[in-house]
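Given below, in the form of C-alpha cells, are the structures.
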Structure 1
Amino acid sequence: MPSDMQSFVDPPGRATQSATTRLAPCPCGSGLRFKQCCGDRQSYTDINTRKQAALRAHLGGDLLAARHSYAVLNAQRPDDDDVLHMLALCHHQLGCIPESLRLFCILLARLPSPPDAVWQNLALVVSSAAHQPDHPTVVAQRSRYLDWRTRTAVRAADTCTTIGVVIPSYNHGNFVTHAIESVLQQTRLPEEIIVIDDGSIDNSAHNIRIALKRCTVPYRLFFRHNCGAAETLNEAISLSSCEWIAPLNSDDCFEEERLAHLGSACVRSEIDWGFGSVDMVTTDGRNLGRMHESVRDLYAVHDSLHMSDCLGLAFLRNNPAISSGNLFFRKSLWHRIGGFAPLRYNHDWQFCLAASMQSEPLFVPGARYRYRWHGGNTIRDSDSAPAQEATSLFQQFLNGIDTNPTGRNPFAPLASAWGPTFWGTLAAGGHLHCMPRNELLAALRQLTRIAEDRLQVAA
C-alpha cells in the first residue's frame, strides 16, 4: 500500500455506509438511489474483476478512485470482509481517520480471528488517531512528568545503601569467569555476590569455583538441579540481604562503573528500579557495531526507549532493557511484584511491565551492560514460542490493569494516565490483538470521538 499520507478530509455527506440499502443515495455520488445506479450494475462485470480493478487503483496510488470502487462494492456486498478492510484502509490513507476507525470496528465485531494484515493496518490507524500531542490529558501528564524528571535529577547527598549481585548460571562455562571478574573490577564493589548454578553439565562449576577464589567480596555459591532461569534468579534474590539487587547473566559482563552509576543515580532519584545502556559483544568480548546484521534489530529495540513520552510507556512496545541482567531494583519492589514469572523467554519483560505499574524507571546511560551474542541466546530461537509467550504475558498484563487500575506509579502506562498516547503506544508495539475484544472496540470508539473533535477544531 502507498505509505504517503495525503491531506484530505471527506466532504460532509460523502461518508460511506457499511451496508447501503437499495433506497439510500448511491455511494458513487451520482445523486440517484442505489437501486437505480450502482446497485443495478452487478451484471456489468464480475465482482472479483472489479475488486481486482479497485486494488490496482489502490496500489497505483489513485486513492480516490480506489475508495469509490470499494464503496460501491461494499454497498453491493456488505458481508465481504476484504472489501471492507480495503475501504477502511483507503479512508485512513486519505486522512479520514474517524470513518476508518468506524469501519474497522465493524470488521472486528464480525471477525472472530482477524488476519495479521487487519491487525497491522488497524495499528497504523490507531497510531494516527492517537497522535494527539495537544490533547489536554497528554499535555497535563507530560508537564507533570517533566517536572518529576527535573526534581529527580537534583543532586543530593548519597545515602548509604547496599547492593547485592546475583548470578544465575547454566552451561556458560566459557563465559562465567568473565562475568564474575567484571563484578570484582567494579569501581563500586557490591556488598555480596550470590551465584547459583542451575544444574550445568559443562565446566561451569569448576570455573565458578576458580573465579570466586580471587573474590574479595563476601559471596555464597549454590548448586542444584535445573529449574530454569526465572526460578534460579528468584531464589538468588531471596537469599540476598541487600537493599538493591543487580542481576547478571552468567554469559554477560558489567562495565567497570556500572554499579557506581546505577547506585548513585537510583538512590538520589528515590525510585525503585532502573537500567543502563546495552552493548552487544561477540563471544570474545569485541563490540558488535550497531549496524551489524545480527544485532541491528536488538539495538533498535533498545533505542526505542527514546520514542515515548515516559520510560514506562516505552515498555508497552517491547523490552528496551533487553535483558534481566540489565536491571537494577530494590528488593522491596521484587517482593511487591511477586518476583520473576516462570517464563522461558520473556520473564524480564514481564517483570518490567509489572514494575512500571509500581514505579517509573530511571535510564542511566553511563551504566553499561555488555550483552554477549552467541549461539545459546534464547532470544535467537527461531520458532514461534517466544512470540506466543509474549502474547500470553501481554494479555495477562492488560487484564491486570483492570483489576488494579491505579498502581503506585502516577506515570504508569495506563489510558487513564496518558489518554490517546497509551493506545498509540500499544498499537506501535503490535499488541492490540492482546486486548479483550469488547475493551478494544470501546477504545476505538473513544479514539473515533477524539479524531472527530480534532477535525471540528481544525475546520
Structure 2
Amino acid sequence: MKVQHGICPIEACRSIRVTGAGIENDCCMTVSLEKKNEAEGIRSIREYFMEIGMQRIGTVDINLETDGDSQKAVKLTQTVVNALYQGAYRFSKTAVRSWEKGAAFARRDRLADFGDLEVWLHADTDVRDALKKAIQFATCTGYARTLGNLPYNLLNIEEMVTYAQSLSETCGIRFHAYREAELKELGCNAILAVNQGSSEQAALVVMEYEPVVGAEKTALVGKGLMFDAGGYHLKSMKDMEGMQYDMCGAANLMEVMEMAATSGMQKNLIGIFPLTANLIGPDAGKMGDIIETLSGKTVEIYNTDAEGRLVLCDSLTMAQKLGVKCVIDLATLTYSCHAALGDLTAGLFCNDDALCHKIEEAMAQSGERCWRMPLDDCYRGEVLWSSIADLANYAPGRPGAGPIAAAFLHEFIEEGTQWVHLDVVGPAVQRKPGKYLAKGATGVCMAGLCRFLEQE
C-alpha cells in the first residue's frame, strides 16, 4: 500500500469524502465528529475505510475536512490510515516457503502483505507527521497479526524468544528472557507447570522501555501460549482449531512496545510475556497437582485447560516485583467472554473506576469495543474452594468462567496496584473472511491501548 499526503484548500465542514478507482462507484461519506458522538463517528469511519482497504487495489483520494483543527486532522488521519491497512492486510502464503530459524523477524515485512492500493490523503492542515506515525502503527499491527497467524511449527517458544530479542535490539529496548533454570530459581512454578508437557523450555520475556528516567512504569502483560492443546483435559478437534492464536496477547503487546519505542512515546513501559505450550507428555501437569506460584500462594490444578490464568498469575506477580503500580494484561482467556460479548467486543475487568473509564474512552476513541464485566466479591468464592491449596484454577460446574478467571487473577494483585484485564477470545481472531478483515489474527486492543498510553 502507498499512502501519500497533500494539502489542499477545502471548505470547512468536518467531513471525509472518498472517490476512486479502487471502489465500485464514486462515493461520499460525511461523518459528524461533534463531541457528543465523536466515538460513534470514529467507529463508523474505521469500518468504512476497512471495507475500502479490503479491495487492496486502485487509487483513492481522501479529503479530510476539519476546519483547520489540527488535533481533529491528526485523529482522522490516524483512524483512516489504520483502517485502510487493517482492511488491506493479508498473510503472505509465499513468504513461508523455505522457512529457517529466526525467519519470523527477518521476513515480517514480506509476511505482512498490504496490497497495491494507492491512497492520496489531502487535508486543510499539515498532517505529514501524523501520517508517518499512522503508517508506523499500522505496520506494527500487521506484524502482530502475522505473529498470530504463524502456526506452531513455524513460530514456537524458541522462535518467539528470538523475535522478541531481535525486536528489542532493533528498537533499543532492554531485553531478558528467563528460561527454566532461572524460572525455577525465581519460583515461577505456575508458568513451568503449564509447559511440563512440552519438549521446549518455557520462557518469561521481559522488555523494558524507559524514555523518562525515574518515572513510574506501566506493565503490559501478554499471554503467550504458543499452542494450547488443553493438556490432559485435551481439547476436541473443533476446540483445538486456531489454538496458535492463543499467543495473540503477547504478540499484540510486544508490538505495542515496538510502536512506543519507534514513535518516541514518553511513557515508561515493561513488557512481560510468558511463553509456553500446553501439550501432553509424560511429565505434563495433571488434575489434582498442587503448585506454589511466584507469589507464594498455592494452586490446585483442577482443569489443565485452564492454563492461561496460571501463566498470567506468575507474570502479574513479576510485574509487581519490578515495582510497577499499574498493570494491564491482554489474554485470549475464556470462551465465556466470547459467548457473552461475541466476536467484536473485549471483556474489560478493572479494580479502579477512574482507570477503567480511561481505558473505555481510549478504546472508544480508537474505534474499538470493550465492555466492563463484574469483578465482584461473589466470584472470589469460586476460586477459594480447594481443601488442599489456597486457590483452585477452575470452578467445576459453575457458569461465568470469565469473571471467575478474573477473580483468580485478582488474587495476585497487591493492594495499591491498579490492574486492567482484557479478555479478548472473541475479537482477537476473525474466524472466517469478513466484510472488514481477512481471516486470522486482528491485532485487537493495540489501537486503544496505544491511545491510552499516549494520553497518560
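Throughout, read-outs are computed from the coordinates displayed, never taken from laboratory work. These numbers were taken from a predicted model, which means no experiment stands behind them. Cβ atoms are built from the backbone, for glycine too; each structure is taken alone.
Listing for the model above:
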{"quantity": "Which of 1, 2 yields -11000 [helix-only ellipticity at 222 nm (-39500 (n - 2.57) for each DSSP H run of 4 or more, over all residues; to 500), calculated]", "calculated": "2"}
{"quantity": "When mean count of other Cβ atoms within 10 Å over residues 101-108 is computed for each of 1, 2, the largest belongs to", "calculated": "1"}
{"quantity": "Origin of the derived value 26, 56, 17, 1 (P(r) over Cα pairs in 20 Å bins from 0, in percent; candidates 1, 2)", "calculated": "2"}
